[in-house]
Structure formats: structure tokens, C-alpha cells
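Once you scroll down, you'll see the structures, which are given as C-alpha cells.
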Structure 1
């Protein structure tokens, strides 16, 4: 009986992982919808978001009593996941700009209030503890950046000083070194923002770029020379570091472990670089975006990327992930 139960649990776990991967590769799951350049993005004003997150506004899964979406983990627990909430809010923001429906405005502000109320004493939002990570992984530069994007817009919409205060507290954690419990690695002249902070750096490109987008949004809403210097430093660092994410035929998801990007994340890189080029006028960004676009269009490059990524996924250790 024990062996049979173990076999059933193994099959259930692999069935969930395969369904999750299939949705990710196909771009059909809620979490891996296409995210092209934002529908109302300009870069020079606090308008539409950098990436198109409008699909994130359409959540059909479980919610808490306040109507906020609950993420169901593979162990059955349900959590309010800050990154998921921020992206849903930014999707509602863009939809509100497009169709001026009060329901989108209310949904956006509902998440903004949650961020303000749940921000902890360090200025952050616990992102990884529920996933079984070590305490060092508690925060994420991606969470901090996307929260800045939400809170800056909430301030522009309401004029309430509490949102500015929350932004500034978020910035304090964002610039804190990883070894001090923050999300930033300082290496010589490089300022690197980590989606998954750890003593051994393994930078995730999309998380770093989302963090930079949050800094840019804050500076559109508020004057702050210290934050501007921090933003310029990390923006220059990502430009100099882009080649670390170039596999020659595709993009890497992470810099040190060289995990290849899935088709979803490769396309996300392309749209993020599109947005970054618009706000920085950086030739290195435009050049690599053109190279990766050609890889995306090349059937041989794409086939090789799919094969390598599938092999990598099969060798990755099981982890607590989401089901919905």
C-alpha cells in the first residue's frame, strides 16, 4: 500500500509539472501569457506599463475575501503572491487607461492598498518563504520593482502621501546589499538587482529588468537624486552585462547557471529590451534585441532551444511551484 501511494504521489507530481511546463511553453497558462510592449507605454510619463499585462487582469481562480487572487502551490497551500498581485494591478491599470471602467480602477487600487498595508518593517514583501526557500531568499528585486510601479501610479492617481512613503521604504530595501538582507549585489562598479537573492549570484534577466522599470517609474513620479544615481548605475550595469545572457542561438534565463530561457521568457526578454531601448536609447540593447529576434524567427535556433530547455527541465530538482 505504501509503495502504491508513493507511486500515485510521484505520478501526480509529474503530471502537475508536465501540465505546468506545457502551458509555459505554449504561452497559454495564466502565468505565461504573451507580454509584448505595453499597449499604452511611452516611457516619458507615468502612463501605461512597459509590458502588456492586461491578460493578468483576467483571473478565474480562487480569491481571498477581499477579491485578491490566491496562488495555489503544489503542496495544496494558498498564498497571496506579491509578484502576481502587482502584475494583476498593472494589467488593470492599463485596461483602465484603455476603457475607463471603474472596476479596473478599483481593482488596481485594491492591490495598491494591500501593498501599502502588508509592507513589512524592512520595506519589503516576503516573496519566497512560502516556496520553502532559505531566509536569505525572503525578498525579491522583482517584487520591489513592480511594487514601485504600482505604488507610484497609485500616488499619481490619488495624491495620497502614504504611497510615496511606501515607495521610499521599498527603495531602501532595494538598494541594500544581499549580505545585509537586501536584493542588490555590488561588484566593483556593477549594481545588480536580484530576483532570487543569494550569496552566490545567479542573476535572472527578466527580474532585473522589471526592477529597473520600477526605479524608472518612481523617478517619473518623484524627484530624488540618490535614486536617480542608483537607477543610472544599475541601468548601465545591465547594459554591460547583457552578453552574459547570450547563448549564441537563444537567450539565457539566468547568468551563472546558464539556464536557457523558455520560449515564453525569450519573448519576454525581447519585449523588455524593446521597452528598455525606448527609455535609454542604448545601442547595445537594440543590437542584442535584433540578434535575439533573429533567433526567435530561425526554426533551427528555436528547435535547439526547445530541446536544450526540455533536457534542463528534466534535470531540475522538484520544487514547490504553483498549480493554477
Structure 2
């Protein structure tokens, strides 16, 4: 099994200068690709001058995370992909540990390493921490991260386990699984697309794991920081679309209604804390969701007609209830 490490870049020359050296140092024997999303900076020129051995796949414009990887991966022949953010520092043995797991587990479709904070390497990082789960309302959370609360890493989650979704910051996925699931949903552009993909992988009876013996350090917010209303818009809209498409339960409409009510509460909270643009972003997310709803209901129907297996989420009933009402703010509780 051959591994391709694929880094999506959009005007990220400074990030490549900072983080690419660790990837090159600790990925000897594996092919590295840069998937460039129509950058207008000097990224490509810098790569040609400093890393001529790295293959650059050029997309004509910024297709986002979903479209950018879909376009690039269609040109890559290796059996296993690692989709790695450009703002990730890796450690010795990081990819070989996970590659061996895929060699030993033929049913493994996707996996992630332990993801720690680049700025505080004893702390879990928001984007995936130590493996992702979905509660019964479709809210994502992680071992080591509940909403915005991040735990310190004391080795408490060092066992490899089956998870609901693996982080797109360092997502290992077989070429076979990626193609069989039809890749990322390009309507998403960015955010939650790996959750949707992993849910579809589980429906196809693939296993998804976190392998904490491999660890990386994520800066986070490299292309769209947490203060961006655009990020709020994408997260709220895409989460609703994921439920419509993938939730097999007959009461999925009830789930959508509950989620939209809770979104309204979040919008009010943004308003009361004077984050007006974020409050408007939630409203825009719902408007966009309504526009896309009929096409996603059709996609839901098509997925059901294929006979793909239903894969219920493994998380708690409601992470909102556990977190906000019961005050349980770490994964162990």
C-alpha cells in the first residue's frame, strides 16, 4: 500500500514555509503533493525553488476544501491518501504508524492521528482532538474537545478506538473508500464536509478510527479563522444538510426542527454579545439550507435506494444537554 500526502494550499506561502519542512522531514519514502486552489501569491514559485521534488496539482480557482481535494485526488494514483492541512506540524513516525494500521485492518476506510495544539502542545486542538463523535441530534464533539472546551492531554485517550468521524485537518482515507463514497460534497465548500463523508463511509460499512500513537500539531484557522462569520455560516448550514442527507431515522424532520430552534438560540446569543455579523450568518445559513433542501431530500432518497447500510451515531443523546445543563465539560464525563 502506497501513501500520498496531499496538502491543500490557497495563498498559503507563509504556512508552507513554516510547516512543510516537518512534513518533508518525517515522511521519507512517501509521495507529497500540493493541491493548489488557484493561489495568487508566490506559493508555486517558492515550492519550485525549495522543494522541486514535490508535485504541484493546479486547480484553476479556489474550490474550497471539498472541491479542491475532489479535483486533486482524481489525479493521484496512490492507494492511501492523507489530506493534511497546510498549518500542521507532524512528528516522527506519524504517517507510518497509521499506514500500518490500514495494512492490518482491511475494513478501515478512514483514520486520524491525535491532534494537539501547535501553540500549546500539551493541549488538544479544536479540529478533531482525539477522534470525533456525533450525538443523536447530529452535533459533533471529540475526545478532548466539547464545543470550545479543550482538555489537556495526559495520555487519557491514548487507546485507538472506532469513532464517528475523523478530522479533515489530518484525514487518512483509502482511495477505494473515497471513490466508492463519491468523495466530498462540493456544495459544502468547507467545514463539516469530513463529517458528512465519514457518515457515508459508515453507511458503506467502513470502519473509522483514531490512532493516538501518531500525533500532529495543528495551528488552526490558517485560512478561515474562528472569528469569521463565513465560518459560522458554513458550520450551521452544512450541519443541517448532513442530517437531511444521512440520518436514517424516520423522525429526522423532528431533529431538524430541534436543531433549527437551537440555532435560533445561538443566533440570539451572538446578538446579545454584540456579534451581529455572526447572528446574521446563522440566518443566512438557514436561508441557504432552505434553497438546497429539495436537492438534498432527493439525494437522501437516492442514498436510501442504493441499499447502503444504516450507521447510527455512537455519541450521547444530547451533548447540548450534557454540556450546558449538566455541566459535563470533558469527554470522560
> Ranked by distance in nm of label points 7 Å out along Cα→Cβ at positions 202 and 242, which of 1, 2 sits at the highest value?
Replying inline: 1
>> Of the structures labelled 1, 2, one was used to calculate mean projected area of the Cα convex hull in nm², giving 16.2. Name it.
In response: 2
> From which structure (1, 2) was helix-only ellipticity at 222 nm (-39500 (n - 2.57) for each DSSP H run of 4 or more, over all residues; to 500) calculated, if the value obtained is -18500?
Replying inline: 1
>> Starting from the value 3.4: which structure in 1, 2 was distance in nm of label points 7 Å out along Cα→Cβ at positions 74 and 210 calculated from?
In response: 2
> So Cα extents along the principal axes in Å, for residues 154-249 alone, computed for just one structure, reads 46, 30, 21; which one of 1, 2 is that?
Replying inline: 1
> Where is mean count of other Cβ atoms within 10 Å over residues 114-121 largest, in which of 1, 2?
Replying inline: 2
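Each reported figure results from applying straightforward, stated rules to the coordinates on display, with no laboratory input. Note that the structure is a prediction, hence the values are computed from the model and not measured. Cβ atoms are built from the backbone, for glycine too; each structure is taken alone.
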